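As structure tokens, here come the structures.
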Structure I
Amino acid sequence: MTVEINIESLRAQFPILHQQVNGRPLVYLDNAATTQKPLAVIQSLDNYYRSYNANIHRGAHHLAHIATEAFELTRKKIHALVNSKYEHEIIFTAGTTDSINLVAQTWGRKNLKAGDEILLSVLEHHSNIVPWQLIAEEKGAVIKVIPITESGEWDMAQIDSLLTDRTKLVAVNHVSNALGTINPIKKLIDAAHAKGAVVLIDGAQAISHLEVDVQALDCDFYCFSGHKMYGPTGTGILYGKESILNDMPPYRGGGEMIKTVTFEKTTYNELPHKFEAGTPNIGDFIALGAAVDFMNDLGLSSMRSHEDELLRIATDSLSEIDGIRFYGTASHKTGVISFGIKDFHPYDIGTLLDKQGVAVRTGHHCTQPLWDWYGVQGSVRASFAVYNTEEEVHHFIKALHKCVQLLG
């Protein structure tokens, strides 16, 4: 259910937003890079270190028990958030990048062989390209790429020819971090499964904008980062189907991921612990649970409705600027608007916006193949979160007009 958000009350929960940058009120529009953190997340992290800092799972004392319960409660919350079949299908990692590398170095190393094909798309973040290049080079596998249209959408007419009996893995993002395109991943998942391929979804940009149901999607892996959903950095999630995770070898060796250890042989722990070697980022994962609560309290449908309205206002206003070129005009998109103006360098625009208190991202956004396709160095990217306001969008547009005047 969509309900109207009290934006003033909401913004009061984010201390960092109430400051000036270069003598101007901060307008933070770099949310695709990382979201700011509400008080509930900050206080959760503070409370852990003040009140019950202890290592988890193996301790018999009081503090260890409290810390373990709080840590595992976050797993329960993530399990509910994405509707995994089992809690133990939720693996804690250091972030989306770490999750993808885990799959590449375990599932990929075990299952890929020479001549096998890995299907990516032009829209992928470097974190969903380089790990597959590394394992493809090691195994002699071949990488194929889904092309896109001018609007920044997959060219779906090419899918049937790209998926073959040699396709063993499809790895694509749910939402493009550079363009905001919402990809039709369900169609691709079904088509890939029909060829016997395994599918990994990079959900880093989707998790704070869209309702994700991994069982309905039927994806084999789904990855995302805590810091892009109002939680701490250094926290991430790998969802994987139980049968596939059980068949994968461990990623790292050490404490917690073992049952028994002798110098002759080690037996490995059950899920999820098999993939969580060593002392984890305990306090930050507990705080990630507070971030999930924050999103649940607002409701993802209400969050998206607010953000999409900001995107519409920004797009309409930017359209009036002479010489603007939009990148990514998909009919289904969320959260992100990327553009260039005349022959101005994106960095120059970003620097001048910063002088006026507006934080945007400039450059290739870790998607260099995408910008090579468009034939440009990169873009200016404004990305929205639930705490942004219409007034901030208007301030951004006004500041951008001044940039155009200064750059001539």
Structure II
Amino acid sequence: MTAADTNRAILAIWRIEQPRLITSLARMLRDVPLAEDLTQEALVAAFERWPVTGVPEKPGWLMTTAKHRALDHLRRGRMLERKHEMVTWDMEAEQHSMPDLDAALDDDIGDELLRLIFTACHPRLPREARTALALRMICGLTTEEIARAFLLPEATIAQRIVRAKRTLSESGLAYETPCGDELSQRLSSVLEVVYLIFNEGYTAARGQDWLRPQLCNEALRMGRVLTAVAPHEPEAHGLLALMELNASRTAARTDPEGEPILILEQNRALWDRLQIRRGMQALGRARALGGVGGIYVLQAAIIACHAQAGTADDTDWPRIAGLYAELAAVMRSPIVELNRAVAVGMADGPEAALALVQRLAGEPALKSYHLLPSVLGDLLRKLDRYEEAQVAFEAAAALTGNRRERDLLLRRASEAAAAAKSRAISA
């Protein structure tokens, strides 16, 4: 295995194991930022050791290393003597009770992960910092990737994360899943975190693969738990509906080689009908609770239009365009407007959509957003403006950080170039 292969293997294992490490250490140390710092130290240790010894067959090496570093930290902390005695005893007892540390995983890791998100979404933290902090710790997203998700400068996100971690460290906030009014105060932020975790799994911002199924599955699991924790909150059911309906298309979204397949070209026989039914039930529950105008309920209603269409041609695009207009009224976002433009293009033709997209071209938040030139390229291609479409697709490919998506966009640019050449020859 080459050094590059080893580094890729380390990062792949890290993406999977990082939430387990942080949640396990945070539960033991009662200190979320410290838990994240120690998991980072375990990653550094892996980069130092594994190129020499080889990648372990069992991922528990990272957990063992992180726990040992936690013990070392506590032993050095004179001001934490009480916590040292309590936590060290718990950790050492746990280690003695497990003959094979490498095989050890926390049985309740899922609930601990949700508790970690609730902790990161404490009202004492600025609202805009909560989601960024949780994405950094739970998804292992880089600051750059989080900045892309929020369409903000990287430095802004970095400052938010640093300040949020400092607040958590200095305030001694409880590591908990709250109840009653405290739960309601945090719920919207928690829903946003779960939604963004799902999105990162559904279409990865970076890396070699378009999908990160483990993140989608974890977000779905947490969404189901949240509807039990907050059964009367329509947006909790709306988010679950949105995730279930989107996830129902997973088997049709890539070909056997992992290349993306866009929704209009997907084999709908591969869509999971049971998951669609679950999504529609959750959507019905959200509406019954009075959440018709909620941002997750509206998005779920949009995806439901796709789920209920037997073929791509049966899709109710005017209805989708109308729902996006409702969503834009309650959620001011250039991304929502871009999605509305796509729906308008399908309902009223590419010319109508092109005018909307061109209006968005000056939006500072979309300056580095690859889907803006991607949508533009698609509209220009439909209008037979192939040379312009090629340029737009190439610009989109240059902006995306995901290899699969880049390959797709470059392929579409190549197809536009071929169409332009063919038209020139026939002329």
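Remarks
- With helix-only ellipticity at 222 nm (-39500 (n - 2.57) for each DSSP H run of 4 or more, over all residues; to 500) derived as -23500, matching label from I, II: II
- Given 0.95 for FRET efficiency 1/(1 + (r/R0)^6) of positions 6 and 382 (r between Cβ atoms, R0 = 41 Å, to 0.05), calculated: source structure among I, II: I
- At a computed 11 (relative contact order in percent (Cα under 8 Å, 6 or more apart)), which of I, II: II
Where a number appears in this text, it was derived from the coordinates with a stated rule and is not lab data. This one's a predicted model, so the numbers in the text were calculated from it and none came from an experiment. Cβ atoms are built from the backbone, for glycine too; each structure is taken alone.
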